[in-house]
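Listed next: structures, encoded as structure tokens.
Derivation of every value follows stated rules applied to the coordinates shown; laboratory data play no part. None of these values were measured; they are calculated from a predicted model. Cβ atoms are built from the backbone, for glycine too; each structure is taken alone.
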Structure P
Amino acid sequence: MRPSKIKYYIFVAVQLLRKIAFPISLIYGLVVLVRNYLYNIGLFKSRSFDTPIICIGNLSVGGTGKTPMVEFLISFLKEDYKVAVLSRGYKRKSKGFALASTESTVEELGDEPYQIHSKSPEVIVAVDANRRNGISILQEKVKPDLILLDDAFQHRKVKPICSILLTSFNNLYSDDWYLPTGNLRDSKQEAKRADFIIVTKCPPSLSENERQSILKKLKPQSHQKVIFSYLVYDKSPLDAMLNKRFTLVTGIADSSPLVSFLKAEGLDFEHLRFSDHHFFTEEEIQILKGKEHVLTTEKDYVRLQGKVSNLSFIGVKHAFLGEGEQDLIKNLNGFMKQRR
């Protein structure tokens, strides 16, 4: 049986299991609704901090482009503020609070915080699953002007001055359902807490009619700004792979935009797909060493560098449609000035 057919049957089986699990998703959704209700009535407390906090997150599990968004925010905020990034450090192999340094490893920080630290060493990067604890330590030890709280929209123990909610063009939270049948880990009604809703991974040619159709689905509140963005890939690593077959390795939540981009470029490749934040085994490393050339994502690269010599990565960043970038920068600076 061809690998493509095997993948198809696995996909169908997974989708069937998710539908069978619908009763579990109802229970999960009920728990989420009760939890949010208890925060809304004040029985569960959200804590504010002296340091301004900007929250970046989503309602679903992965795949909306949070790390490139954090990197974009860093790129303009670091010019005027002493910026710190606090992440949970998902799937890291350490516990408690950790502050990034020149001696830090990807195993200690997790792939995304390590990537951010590697690209912006002048910015403070820390990880702690206990966000309140992490914020308190940052305030005491490094005294940042602001903290970017990564992947924390559903983390209501902390009250930010501003919340940025990401949702993917091909999987809007308004069209989704609770885990495990769908991908929602929080109620779509909680979108009302966001100050910005950014629709990511849009086609660059997104029309005004398509934007209006999305707005009707999202039904933003009067205080919310909806911004549309698309992905821009760095083409420079692809020059060495023209007219050659190579291996694409991805361990991210949604590799479909990258795969579509590479196919549109007319490139010939096989795709080895792993789960999000996958730490590669020694057996997998040996397989990759046997490939002529391996292309991977920047997040996967930090887990593979030094282990596979024939390796390169393709970078990605957000670009914004219309006046989206200017609106985001202007309003975020406005939040900071109000807080000061």
Structure Q
Amino acid sequence: MRDTYRREINYLRVSVTDKCNLRCIYCLPPEGVKSIPHDEILRDEEFEAIVRAAALVGIRKIRLTGGEPLVRRGVEDLVRRFANIPGIDDITLTTNGILLPDHAAALKEAGVKRVNISLDTLKDDRYREVTRGGSLASAWKGIQAALDAGLHPVKLNTVVVRDFNDDEVESMARLTKKRPLHIRFIELMPIGTCNKWTEGRFVPAGEILDRINRRVGRLHPAKMAEGDGPAKYYRFEGALGTVGFITSMSEHFCENCNRLRLTSSGGLRPCLYDAREIDLKTPLRRGAGDREIADLIMEAVDLKPDRHHMDEGWTDKKRVMSQIGG
């Protein structure tokens, strides 16, 4: 299916929970947020019904997000439901990695092809600070579990923040030389209620690329085997992994956007930075069938804007990032 700007929409990011086992500074305010009541969260069969309807109109790729998707009980069963839907041929997962040692093998068996793992620093104290108490050692155990389970390519998402972790981009990039890891440096975006912490800390991808070229070695353009997404990839000569850049702010890629976002409470958003949502939960719970849900999905597609407006700041007063889906 195509939107009003002739972009093909084939990718649905599915937030399966608003809960998380970490409280990252740029995602959640210090006081946290009130969890959505349990009965307002979509049930497995409701998620399945939405994805089944989405497949009817051209959705082919599903990414499970949160919050932290692995805190949802029985998440492997949900993956299995999605994998059995005709037309869905790619299921992926974004996670902080902490719970992966207990889930990686089962996720692979259920149908997850690969994972993105958030890792903003290689220093224990900084990891505790940015996650408000998380364990870097636990995150690394999750990364190893993903590699052992064959969830390739294993991508590590690093949000670069000036005067916090920008001095680590060289060491992060070096990880790709001898390990099959794919580092993706993500430009800091003004999201949610945490803008005060992020003010003045933006680092453009071009600066990161230049620093790595000068201090580590020349990066050459590269192509990922699968799951390219919006990142631009590079590789050191002879390296096992790649270095990617997601330029959400300095060089937005909205003209190629192919995604919709489903919140855990059943709201379908045409864009992360667009507060408009199509309510799918209410019609589902009154008995709407696949065709009616598919028509509502098409309504959301028609609402997709030509581009985001992150440069104007976060304007959604109702939700923070964990409630929308990473």
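The maximum of FRET efficiency 1/(1 + (r/R0)^6) of positions 87 and 215 (r between Cβ atoms, R0 = 41 Å, to 0.05) over structures P, Q, that is, the highest value, falls on P. Computing relative contact order in percent (Cα under 8 Å, 6 or more apart) across structures P, Q gives 23 for structure Q.
With Rg and Dmax of the Cα atoms in Å coming out at 20.5, 64, pick the structure among P, Q it was computed from.
Values: P: 20.5, 64; Q: 18.9, 60.
Of the structures listed, the value fits P.
Quick check on the output: -9000 is helix-only ellipticity at 222 nm (-39500 (n - 2.57) for each DSSP H run of 4 or more, over all residues; to 500), derived from one of P, Q. Which one produced it? Only one of P, Q returns -9000 for helix-only ellipticity at 222 nm (-39500 (n - 2.57) for each DSSP H run of 4 or more, over all residues; to 500), namely Q.
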